[in-house]
Structure P
């Protein structure tokens, strides 16, 4: 009877990419995406609105700069700052928390650059609809807060209700977190991440197109 009650299958759970269940391994790759989104979106939105508030944008209007040159000059410093912060997080995570980087660092930086196109476009789009720095900051927070909770930053996507999982497909950070964790922890390449990469490309094109169509090198 005792032998009959025993299951013929011995089920054992094995964690492949984080066998020690160390939370830093899960959080640090996600922290990279969150820092990139927060810095680029907030700084881009507030900087252009600040120019409009102070009236210094008039000096830019009388220059022979074209709109895309003006935008490029405003966004470049924030891109550099974001990449420096990203490298700091990677170095601190590797040295202090022993997070292994299993994949290609070049691929990770390339995907971060693709993600930055989307976040910079969101910040630029916010700057075209906000009239003051306070409005720009509040609007930025309205975009960042859903990303924190619905992108898999804190909670696994599989643990969310189905309707929240459906909403998470509209959040670009969701795709970058999958890419970052896949490269850093799993060591996978483009072949395993192509669907997320395509999604980021679509977001980048749509957001940048909307921001460029609204941005004009002129006063309201």
Structure Q
């Protein structure tokens, strides 16, 4: 049995900060948008890493990726180097995939269903949106005509659009204002939509099952 020691509230706050700052990337001037984007990315990583602080092995790995991502973010912000931007996005993906695996081990482990476990389940859902958004942005960086409805926008605008498109696809809302045009982008969108539906079903079923098992065990002990 895995003991749920990590505090996933910190990670959830970091993801919400990244999600909440996203509109600033589109509305603010380029300099402010760039700074807001990199600060939001850094804050999300730092808070996410702090959530893993009670698991030394995972925390050290996450902290190392965070430091490297922050350094690359500074380089990308100061130089606008395309390789540095791709590296920031790649490190984001690695960090959040590692975090999702760690959180998933705790969320789906046997035990009592509490607020921390529910926060972890929400984290994984939002992590999926962030990971796909970063992957979509990489595709757009490499294949500029991979998506319709975006046009020629700077990097921070691309990331905002991809976060929007990612959340819309994950929830299968599908407004249609931004659409995948390249086969790779279409495959990614299809896979994300299927994941979004299956994850909700599996998560709810798992949590309900654990809650019933915990309640049954408690009743038996009382008797």
Structure R
């Protein structure tokens, strides 16, 4: 098999712990969470850094509004969700997560103005109203949540948890949520990818003891 050629055309040095990355196709900008508290901004056209946004601590998952100008960022060490105005390039609000901490994963239902935040202490899915920042409700989930995806076709939330479960939460309406099912995976399997075009959820399983490292595909009915 012939190798696929890649050519390095630019490099941006964030110095420490570059983590989550999001792309805004409208502005052609790339947003990167990094370091002890920042979101770096890169011009996707020339690959150069054009700015950064200061946060209170290291950012974990974050989501970009497509019909607005905000970024919602989990900042677990600061125990809040930071709301950024990406036109102003600054934090304009911070939201609490219903008394729960360890807010790492996040997903957005922009049509219904709902933000889904996975917390580890205690383990629960917190639903926030993106118009007000207030908690709508919360649902208990399995331990060590690390990835969340929203299925707009089925009105479901999928939470991939390191405790060896995929938690499926049903969205009856924008204010009503209930636990629908728990699918067994493997201990430590907490990273994944939801591909709505294929109705598939992929989960990364780590090597632990006799368990081999693998990628599992779950077909969604």
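Between P, Q, R, which one scores greatest on relative contact order in percent (Cα under 8 Å, 6 or more apart)?
Top value of relative contact order in percent (Cα under 8 Å, 6 or more apart) goes to structure P.
Figure out for me which of the structures P, Q, R the number 4.1 belongs to, where distance in nm of label points 7 Å out along Cα→Cβ at positions 11 and 171 was derived from the coordinates. It would help to have the intermediate numbers written out before the result.
Working: P: 3.0; Q: 2.2; R: 4.1.
Checking each candidate, the match is R.
2.8 is what came out when distance in nm of label points 7 Å out along Cα→Cβ at positions 139 and 187 was calculated for one structure; which of P, Q, R is it?
Comparing all candidates, it corresponds to R.
helix-only ellipticity at 222 nm (-39500 (n - 2.57) for each DSSP H run of 4 or more, over all residues; to 500) was computed and gave 0; which structure, P, Q, R, did it come from?
Numbers: P: -23500; Q: -28000; R: 0.
Clearly, the read-out refers to R.
Since every read-out is calculated from the coordinates, none of them should be taken as a lab result. Please read these numbers as outputs of a predicted model, since none were measured by experiment. Cβ atoms are built from the backbone, for glycine too; each structure is taken alone.
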